[in-house]
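Once you scroll down, you'll see the structures, which are given as structure tokens.
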Structure P
Amino acid sequence: MTILDRAKKLKKLQDSMGIYFENQDLLNQALTHPTYVFENRQVKSHNQRLEFLGDAVLGMIVAGYLYKNNPRKQEGYLTKLRAVLVCETALSENAKHMNLGSYLLLGKGEALSGGRDRRSILADAYEALVGAIYLDLGLSAAQEFVTRNIERQLNSKTLESFKDHKTLLQELIQKHHNDNVSYAILDEHGPDHDKLFFVGVYFKGKLLAKGKGKSKKEAEQRAAKSAFNRIRKHARNL
């Protein structure tokens, strides 16, 4: 793909969002997966740092929106709803709604193995995009973009289907203990573009289960799924 072709493609995405970047390189970086950088050494930056930033910005915006628009709801309700709105399933659905996968720069192997439709990659790219909007255009632009997606999902009547295993596990724990689980990286193997993460999920310092995946989010989901299936019938006895 030529530079001109890429610019046209990014213009199409910006037209669909109604958001126009001053720094086009930042937008391109948000859509660049680490595997693409590994295979194209002239490209220096991928989207993981923007994903880190976008995760924090997204969480703040979602929490603020729910707080302002649900004045009579208690903390427990707001926490559960926020967890659903920022879970991997919901974020990847936002990305699919935008057809974000078609704009991603992926390594050849990742593209051939279905990376453009992989939930973890789409969710990461969506977070990176939020981070890029925040850096380039400011908090107000990021709020407008995220709020638009929040309201679409809240009105879609499919929000319940977005619950992933991290959300289900947290709800199960809170039902019986009114407390939270935590996640920790136990190990990671491989080069930056092809890492395998090993994660543990803990409750009150006790390891409930482990999981592995090609991203931290994927490993956390697998750990949560394993823990949920293991404790669902005796969670009150933890």
Structure Q
Amino acid sequence: MTPKPKALIFDLMGTCTNWHPSIQTALSSTPSLAHLPTETHSRLASSWREGFFREIHRRFEAGLGTESIDVTHRRVLDQVLDREGLGGVVEEEERGKLVNAWHFQGSWPDSISAISRLKKKYMVVVLANGTTRLQLDLIQSSGLPFHALFSSQLLGLTKPDPAMYRKALELLQVEPQEAVMVAAHAYDLRAAKGVGMGTVYIYRNTEDLDEDMEVVRREVDVFLDGEGPLGQLAELFCGDSE
């Protein structure tokens, strides 16, 4: 990985925002689900997220086109509720509000300060699956100060399609070796590495629960865990120049 990249390209949800508290709160605040224990709300949130990734990969492998993340989230929510025996309990209006909850998340504690520091020296952008409206809502609710947002809706492509990474590089007018992909998802970094980008893995305890972290550690250029991994990233790329 080049020690002096021109662009740092970030995944958004899970890497920079902490989705679990907001989704757990949305579930616990849903009248038809409020009676369930906190542990169940937490498990439902995690199952919903895991199901979303399975659906994204299923559609990609089947060669299906991009679709609104709200549509995907709704389909997976219906599946999770049916599997949990709650399909006949949650009303239509409640389901719509639950899907919309994904648009409003707080950032991880280290995200805002790290990105603010990095953007003074590098192009700092988002490249993530989802709609542009989702990304705008997340940026507004989290306060994350990115230079630009590239959504799968905007580019007409879906990660991990190599074409999506190449399109982002084209728009930024940088070569693959001049860019670093930063993500908390191994599949994302494997695809970025495949097109020649540098890779930084950000360990978050909500993400990649089925991945072997020792394998991931060997695959990527930089593996950051412990307290404040994005803060560590900022120190790595900015420490000598400040």
Structure R
Amino acid sequence: MSYARRMQPALEASLSLWRPLHETDGATVFHVDLTPDAPRETEALGWLDAAERSRRDRFLYPRPRREFTLCRAALRSLLCRELGCCNAELSFETAKFGKPFALVGGVPVPAAFNVSHSGPHGLIALAPRGRIGVDVEERSTKRSLDDYIRLLFAPEERAELEKSRGRGRVELFYRLWTLKEAAIKAVGAGLSIDPATFEIPPGLVRGERTGVFSFPDTPEVRWRLENIGNARFAAAIAREAVESADRPVRRKT
């Protein structure tokens, strides 16, 4: 059943904070509008706890303050609905490499989530279990891509990008980058994974919407990647395949 159909009446007002964007393989991605809107930001602030308000106040500029406030409030709203808890029961801690996880009444819960934002767009990916990652990027035609291409992509990916020109090159760059970033974020290992050490499946490079791949050092773990970008932004979601989530992972050293 979709998230929209399981809406709790008490949380209907929180729809101003997010909108469903995409459903896939048991996971849902929600869009958070990050454009300036004083009433919406006031509503969002009411969802934050004392520690989050303190963190918000440490941002020096309005834009990152707004991004944090709206994304965290939307995440709280969605998790309360998914977990059937009240906002006061919900808290967050971080794993070894900084990826947050949720607790209800101080007890960790299996719900998986990930957050990304770029420009006026925030995305939240939510699933009942497993590992998940999401990334969103505004496409910029002003940014010089050459240095990024050398640093971020594997040889065959670089070759495809070097063959591309103009708008097509920009589209391909952001499609590949969001897919890589979503996969890295799903693992939750922070900067320990070099994006140039793994390749996006060829079908996704050619423009297919979905694909399955494994990181070279953990070939037994399969990840489902999906390009969910549109005309407004590039975006991707990565989710650990169910058969992989049910067995332990041994990383090569």
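Bear in mind that the values in this text are calculations on the coordinates, not laboratory data. Keep in mind it's a predicted model, so treat the numbers as computed, not measured.
Results, tabulated for the structure shown:
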{"item": "Source structure (of P, Q, R) for helix-only ellipticity at 222 nm (-39500 (n - 2.57) for each DSSP H run of 4 or more, over all residues; to 500), computed value -14500", "result": "Q"}
{"item": "At a computed 12.7 (mean projected area of the Cα convex hull in nm²), which of P, Q, R", "result": "Q"}
{"item": "When relative contact order in percent (Cα under 8 Å, 6 or more apart) is computed for each of P, Q, R, the largest belongs to", "result": "Q"}
